[in-house]
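Quick heads-up: structures coming right below.
Read the figures in this text as sums done on the coordinates, not as results from a lab. Because the structure is a prediction, the values reported are computed rather than measured. Cβ atoms are built from the backbone, for glycine too; each structure is taken alone.
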Structure P
């Protein structure tokens, strides 16, 4: 699922979902979720973690309701998992992706 998208929440914040190549390599892709005050801030949060070439062009694959729930219930508001999701794979904190 290439691409990404966003969803504006009733409180004014947004959840951004992006499908990116895995920093660990291997041709695998990951789906990254970010909860932030606005779209530019969400992308800045990812760039500050070292994912420099992160852009959101369009809204082709916005976050699903399950993805929104997952990121809202995580204290950091940054999650990832492989795409397409392996059977019953849970969401991981962003630190686990960057360490690999």
Structure Q
């Protein structure tokens, strides 16, 4: 079962805590606007790059609308990572972008 968080709950958490955020959109999408503290780990290269992540950390996975982040969640969860899928994605992000 996928562990989800609503975009509003995620935004509230983001405003009160330091979160590890993985933006799994393509590089050009990320560069067009992303959550200031998010790291870009594009879904299409995640299978190569996930070894750079720390299994002792919790990661919030976000994309544009929720489809790619759900796929990234499935992959990372299967690798033993503590991940949470952000529902609604950047399409619904109410905060600032960089």
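The table below lists the values:
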quantity: Highest-scoring label, criterion being distance in nm of label points 7 Å out along Cα→Cβ at positions 35 and 83, among P, Q; calculated: P
quantity: Test item: helix-only ellipticity at 222 nm (-39500 (n - 2.57) for each DSSP H run of 4 or more, over all residues; to 500) calculated as -6500, pick one of P, Q; calculated: P
quantity: Answer label among P, Q for the case where P(r) over Cα pairs in 5 Å bins from 0, in percent, for residues 11-58 alone, calculated from the coordinates, equals 5, 21, 30, 25, 12, 5, 2, 1; calculated: P
quantity: Structure (P, Q) behind the derived value 0.9 of distance in nm of label points 7 Å out along Cα→Cβ at positions 19 and 67; calculated: P
quantity: Winner on relative contact order in percent (Cα under 8 Å, 6 or more apart) once structures P, Q are ranked, highest first; calculated: Q
quantity: With mean count of other Cβ atoms within 10 Å over residues 27-34 derived as 13.8, matching label from P, Q; calculated: Q
quantity: Source structure (of P, Q) for Cα extents along the principal axes in Å, computed value 37, 29, 26; calculated: P
